[in-house]
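In what follows, structures are represented as structure tokens.
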Structure I
């Protein structure tokens, strides 16, 4: 492969990564609804640890043993999912004073 072909392959993979992240964030709505129904708080540190550990183990099994990188990636996703849930919570309070 020449450089342009490699870059095109990377661009296709980046698009797939973006699609997967969007799907994962879409599931945040269902997580929020489940937490709301169960009376659970938005933040669950135990679950966040599970997500981080899972990401690390998955990347490690694929040959990328870098805890700092996997934690950073997980934290970005968790932070955005938490923000979405907080916005949903705020919207409910605004619409139901």
Structure II
């Protein structure tokens, strides 16, 4: 079994591949921020943050990843990237 990636590593990866990323956070099961932007605590999918950026959330069994994005973003690709980020946080995830 492989150890999960660290929240900081996952957020760094997202920052390198998501265009228009304004903020990102890893949330625990209660919605508290484990790493990243505290403004995304309790984030809900499909909402907007205080800057007007769209908020997208992907949920897993151990953690969730929330991002705030602006500009033209391919929604399907963003959701796949977030699903991958969540999977990397799960115990037993393959990390590189």
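What follows draws every value from the coordinates through simple rules; no lab data is involved. For clarity, every value in this text was computed on a predicted model and none was experimentally measured. Cβ atoms are built from the backbone, for glycine too; each structure is taken alone.
Quick one: mean count of other Cβ atoms within 10 Å over residues 11-18 came out at 9.8 when computed from one of I, II, so which one is it?
Only one of I, II returns 9.8 for mean count of other Cβ atoms within 10 Å over residues 11-18, namely I.
Just checking, which of I, II has the largest value of relative contact order in percent (Cα under 8 Å, 6 or more apart)?
With respect to relative contact order in percent (Cα under 8 Å, 6 or more apart), the highest-scoring structure among I, II is II.
For Cα Rg over 2.2 N^0.38 Å, find whichever of I, II sits highest and give me its label.
Max of Cα Rg over 2.2 N^0.38 Å: I.
Here helix-only ellipticity at 222 nm (-39500 (n - 2.57) for each DSSP H run of 4 or more, over all residues; to 500) was calculated and came to -8500; which of the structures I, II was it taken from?
II
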